[in-house]
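Just so it is clear, none of the values below were taken in a lab; they were calculated from the coordinates. Note that the coordinates shown come from a computational prediction; the quantities given were computed from them, not determined experimentally. Cβ atoms are built from the backbone, for glycine too; each structure is taken alone.
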Structure I
């Protein structure tokens, strides 16, 4: 796969541009490791999600500390970091799925060994707070990652779970039609982004999302319109929108219902002059989350239709 990706240098690392790797496709009977790098996990929801994976024909291995609790975190930073590294390094673990989001993944970034995932590429799946890890591993390890449903959701969202597993098994990423086209245009680039509040939180850190030349995808949940405005303003003023290829909004669940202002008003007011296509209604995020998006895969956007130009996994 020839796509080149700039990455930030971590401790002891040179600044390089490795080709992006597609992780191996999941085979029937593969082992899926479940980690909790963010908030504490509800045991019953996790059990139901693991059972859904087993019913689909996969083995499930829970990380040692997946049910640990440390205040609002799923265990101490050391526990969550150890679980992550163990799952990446384990030769008999074929993919890593997040149990849930919450808060805490960003605390781990300075200590995450990106080289491990580069040496042992495997699908990493999550969204919400996992936006930190997905973009960091894309940028520093140079491996395609997956903005998709998390294990605690699986039993309640069978359609999104089935779509995720089909994608990881080697079915091509689906062609997606945005619900709304706010600025017409055509663009091509690799997909990056995730939860808006996390993308904004990464600004000014060594782990800020690389946006230049990217199709930038943003979604969120339970954010008031003025907070969405503030985060988009921060991204605009920080230069994060400079040179993007396109702006794609996903599900903005419980953000604008019953409000006088809509996302279109804010997005066009702040970003309408960027000179790039702007679309909304990509069905990925905190709502139904029907579509898993491969971050790092190259795609083409035209007339609101997003077409992926390459597979998400290596068959």
Structure II
């Protein structure tokens, strides 16, 4: 199970800690789900996800305002007794003193944002989905070519980093070299990035370590990128039959998601950077509904049928 520090969320969304919780640095968020706390404040505490951040908006605060102080204290304390990581009051609404008091009593931070409730919740969920996503690492290179995230895999020494360097020189962007961290942010989307310690660095045998951002400028690198295509580089094997038409789609499964993939043989004289550029453009065309291999196949079959009749 992955987690993110509550302190990082506070900094990311510029939340105000109105309760001055002493243990705020120790609190970890482990669930990407958040809870709008209306039912719980009204007294219905069944099916309550206590691992979720609790959000209070204008509706919940209007309900609390309708109660007399004693009833409000009873309901809010029953809510805080359940235990949860924190509570966030949206829209910059005034926080009731009993909420601050009970937050200190049960060591639950009471936070405040001036953002609209629905906008804050959607932004928070997107952030948590990325931070808490299932993840894996791959030995390879991730580049962005014509808007497509290309994950280049292959054995050490096959030329992944040299190919990435040529791609950068041709105006595209490097995301990660050598180690690619991949996160599953949704059922259909994988996002790749580089470990912070080696971000923007690339290793070229015979030269050593290069800082791509300093050599080619900030426009040559990118922090993260969706993975749209996997390219496997392998040394050319004369005994192997390589696909020459592309009629059969191949896929590589990463974290349970099938990503379109290609196997490209490597031998002296092949310009892999141009091949990968064309592969990226062709992949975009396929996503837009045009498959050149299928069009050619239909023309050939149509010609054969005309000759037969």
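Points to keep in mind about this one:
- Each of structures I, II was scored by mean count of other Cβ atoms within 10 Å over residues 264-271; the highest score is held by I.
- Structure responsible for 0.00, with FRET efficiency 1/(1 + (r/R0)^6) of positions 104 and 232 (r between Cβ atoms, R0 = 30 Å, to 0.05) calculated and labels I, II on offer: II
- When Kirkwood radius over Cα pairs in Å is computed for each of I, II, the largest belongs to: II
- Highest-scoring entry among I, II, by distance in nm of label points 7 Å out along Cα→Cβ at positions 152 and 176, is I.
- Source structure (of I, II) for mean count of other Cβ atoms within 10 Å over residues 64-71, computed value 11.2: II
- Computed 20 for relative contact order in percent (Cα under 8 Å, 6 or more apart) - originating structure among I, II: I
- For P(r) over Cα pairs in 10 Å bins from 0, in percent, for residues 192-239 alone computed as 20, 39, 31, 10, 1, the structure of I, II it came from: II
- When FRET efficiency 1/(1 + (r/R0)^6) of positions 112 and 216 (r between Cβ atoms, R0 = 41 Å, to 0.05) is computed across structures I, II, the figure 0.95 traces back to I.
- Of the structures I, II, the one that 0.60 was derived from, the read-out being FRET efficiency 1/(1 + (r/R0)^6) of positions 208 and 280 (r between Cβ atoms, R0 = 25 Å, to 0.05): I
- Answer label among I, II for the case where helix-only ellipticity at 222 nm (-39500 (n - 2.57) for each DSSP H run of 4 or more, over all residues; to 500), calculated from the coordinates, equals -10500: II
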